[in-house]
Structure 1
Amino acid sequence: MALIQHLNEKVRYDQQVDNSLTYVLPFIEQTKKVSAGTTVLEVGTAEGGVLLPFINRGCFCVGVDLAPERIALAKGFLSNEIAAGKAEFLSQNIYEEAFLSRYRNFFDIIILKDVIEHVYEQEKFIPYLKELLKPGGQIFFGFPPWYMPFGGHQQMCNTKWVSMLPWFHVLPRFMYRAILKLAGEHYTTIDALMEIKDTQITIERFERIVKQSGLKVLAKQHYLINPIYKFKFGLKPRLQWPPLSWIPYFRDFVTSCVYYTVG
């Protein structure tokens, strides 16, 4: 049963704005002041809603996404901010030399909200982001750990019983695909879910890549109930019980979302 935000871009945009204003921006401000003149990049910006609270603080924001249709939506939703020179949205690969030469050492803050779990070669990608940071800059990551009940993003499915089936995404690849086919899911949905299975990331693996990249964890917050679930499932966001956050591997199964700033 696909959720309304999977079908309605305005709903997605509004939810992005609310989540950013209420949770993402305050979390980033624990370790980095956000004010006029702060430069912000969002990788995987989609409809651009995450950036609006930063724009309203006086930041100059750049949103980049590989999907041109989603950049077109961002340009529509934020046309006034773009016209005022407060933001720019690009459909571009950040590995391209044209992007790197323009934005090398440019950003105070880089945001990846529900993005890193979709990225291939994370061991290459995360250290590459340092090329785009100013000295003293920070990177925000928010993502669902792979082993959490819905870490496979199965809520994207159109079939209700499959979309609500926890943990089945950790089954062997052939079994996972077979269940999705049996449920009648469209091949595009299956391909998207297989991509996430290929790029799966756990808390332990993420922290290891950060350390190997020469970055340090500056702040972290683990959630029992992901803040975005108030929109998806009508659930009140809840922080993870701290002792559970200290137990490697087990915490991945019971933590629905993590926030990190690194630098």
Structure 2
Amino acid sequence: MRIALLLLVLAPLGCGRADANRPALQVVARVNGVEITAPRKPSEQALEKVIDRELLVQQALEAGLDRDPQLARALDESRRQLLAQAWIERRAAAAPQASREEVHAFYAQNPALFAERRVYRLQELVVSAQPGMIEVLRSEIGRSRDFDAAAAWLRSRNAKFSIARSVQPAEQLPLAWLPQLARMSPGEIAVFAAPPGASVIQLVHADDAPLSERQAAPVIEQFLAGRKRMELAAAEVKRLRGAARIEYADDIRAR
């Protein structure tokens, strides 16, 4: 119950209690005298969810759950996570946008995602296997070159696997698979390392679906922005660690 309540309290449903520092918000409901506000009128479904949440919060506070040590720790951990994320986002806001040169370079470096993009119809054996099993599987596939034979071989060794069929564009597949998939003809089979062990992929069919640089630019810009945020976060943590005094438990006990 405590976990479910915490999720309801923290769920970003777009409304909240009235806040004197946010005069632009409008009151959309009152629950036992407590005003619920939002920057604009929410949908009926969203509003009802916020009312449900407020009722549960009021009961939790009345029962003193905000003083429960376990819940207090969870709330404090969530607060700290939000603050850390907010600091990174503030720092990232000053990061420059991806340049045209960067977008063009990324487009040129990833033809399988863009200029030579394809939509693949695949059959897949998702195999639970140890790392050493992958090379054995590749060797067996190399001899038989047959999807059904590969499945029969796995069954004969009591291997755990499942069969999946899918249609996926290039961007939904692991980037490391694309160069080999792009060279394959219908009916060919390849083995890739993948959780929980290996994937035996048979290409059933592929349709060309290229994207021009102009079409791809918004996606590339978003990806590069995300990568810059990750790099900035890593650099910021490194900077803060360099300036901080960090003491581990063993060092403290050794005094």
Structure 3
Amino acid sequence: MSTALLLVEQVRYRHAPGSPEAVAGVSLRVDPGEVVGLIGPNAAGKSTLARIACGLLRPGAGSVRLRGDDAFALPRRERARRVAFLAQDEPADLPFTAREVALMGRAPHLGLWALEAPGDRALAESALAEADALDLADRPVAQLSGGERQRVFLARALAQEPRVLLLDEPTTHLDLRHQATILEVVREGVRTRGVAALAVLHDLNLAAVACDRLVLLAGGRVAAAGTAREVLRRDTIEGAFAASVYVGTHGAADVPVVLPLPARRE
């Protein structure tokens, strides 16, 4: 088996001493060329785990390895060359244009006082084009809609040229066309560049279509892991989400479809 680009082993984390564990012994791996979806109900620990996996939060126990190396032993710049993180709450009031934000992705590859070279600017332009945001290049980020900003920040992550993409709700604020565009960009990048992606996704049906494997969290623990068919089962989803659901099969994509059922009224 090849070395995992991201390997999380028995990670535990509390937001405050004495509080319940937000992440309670979670293990997962993401291999080259693979998109793994992290799903689960609100407060399941998904975003916390994503921040641990990219080194923004240090776990109370367990380990995170990036291409075999301890993520927290790596120098910050080297870690940023290996993993890029797209948060669901990126700042909206940055005094920069979209092009300047995309160029920020090149920072880990530059010296402390180095200026961007033509190649860096070309990579930023290419990343904006991939994210369908090139037409926004000269606009201030503060003047963009939520969906437009999300595409610009994805371009920054792509320009970083990481080995691992960590995406926390990457389709937030996006319409249907741009949801499909962004997820196809991620899948294509994973396939052609041999990188790995871990995506926190709220939409179970989107996750079924876009991901090679799913990891379902509930109460900070792994409730199920495997293919969409193995994870998106009625009993599993109802147990994790405490809700009644219908699970069928998508006629075109041949993946499970999950729909909530209305609560029964007496």
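Computing Rg and Dmax of the Cα atoms in Å across structures 1, 2, 3 gives 17.9, 53 for structure 1. Assign the value -0.92, -0.97, -1.30, calculated as log10 I(q)/I(0) by the Debye sum over Cα atoms at q = 0.13, 0.16, 0.23 Å⁻¹, for residues 32-151 alone, to the correct structure from 1, 2, 3. Going label by label, the one that fits is 2.
Here distance in nm of label points 7 Å out along Cα→Cβ at positions 40 and 144 has been calculated and equals 3.0, so which of 1, 2, 3 was it run on? Attributed to the structure labelled 3. If FRET efficiency 1/(1 + (r/R0)^6) of positions 88 and 232 (r between Cβ atoms, R0 = 25 Å, to 0.05) comes out at 1.00 when worked out from the coordinates, which of 1, 2, 3 was used? Answer by label: 2.
Only the coordinates and a few stated rules stand behind these numbers; no lab work does. Keep in mind that what you see is a predicted model, and the values were worked out from it rather than measured. Cβ atoms are built from the backbone, for glycine too; each structure is taken alone.
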